[in-house]
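Engineer: Below, each structure is written out as structure tokens.
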Structure 1
Amino acid sequence: MVHETSLWKWPGRETASDICSQTESMQLLREHYIGKLAVHSKLDRVKWEKLEYKTTWFSAEKATN
């Protein structure tokens, strides 16, 4: 299963710039994550991006074949 990037936070106070910074970090993490999956499997980035938002189960063997 491929999951959308997420962030768990303890309740607290954040500024707008904190949230913008977190958004940037999440996008960079997502791009890296999707890129690694595409490089190490036979599925391209577009397919991984679509799978990210679906509940899809498959084995490591199926992902690399």
Structure 2
Amino acid sequence: MVLEMPFGYFKSALAYQEGTLLFRRELQVKEGQYAPELFNEYVGFLEQIERADKQKVILRKSP
């Protein structure tokens, strides 16, 4: 998942390499002052990050 907004950037990725499950998460919040009209967009950005963080992974043993 990748989210890019004027006030920040979020990326998360899941990979399986050589018997190891890897999860990478990046969050960058840009410092600054933003117009009040962008508040709902900012809250939506944070909510999308929260939903991404709550995603579950199902692990199954292979035969």
Structure 3
Amino acid sequence: MMQKITIDVISDVVCPWCYIGKRRLESAIEELKNEFEFEVNYLPFELNPNMPAEGRNQKEYLTTK
């Protein structure tokens, strides 16, 4: 039984560096796939994690920022 490695990746889909990192991670996993089992969880990068789900009035938000 292979050892399982779980990787949580927080990434921004429009960031070119994140894309490069994703490709390098895929390369590393491909290289080690016979030695380890990988589980990769992709999570979004949130610009403002404190923003309520319903959002805020843009004008009010910008004046308090």
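Engineer: Which structure, out of 1, 2, 3, was helix-only ellipticity at 222 nm (-39500 (n - 2.57) for each DSSP H run of 4 or more, over all residues; to 500) derived from, given a value of -17000?
Structural biologist: Of the structures listed, the value fits 1.
Engineer: Oh, and also: Which structure, out of 1, 2, 3, was mean count of other Cβ atoms within 10 Å over residues 7-14 calculated from, if the result is 14.8? If you can, show how the numbers build up before the last one.
Structural biologist: Numbers: 1: 6.1; 2: 14.8; 3: 11.5.
Only structure 2 yields this read-out.
Engineer: Further, regarding this structure: Tell me which of 1, 2, 3 gives 55, 25, 14 when you compute Cα extents along the principal axes in Å.
Structural biologist: Numbers: 1: 46, 19, 15; 2: 55, 17, 11; 3: 55, 25, 14.
Value 55, 25, 14 for Cα extents along the principal axes in Å corresponds to 3 out of 1, 2, 3.
Computed from the coordinates by the stated procedures, all read-outs in this text should not be read as laboratory data. These numbers were taken from a predicted model, which means no experiment stands behind them. Cβ atoms are built from the backbone, for glycine too; each structure is taken alone.
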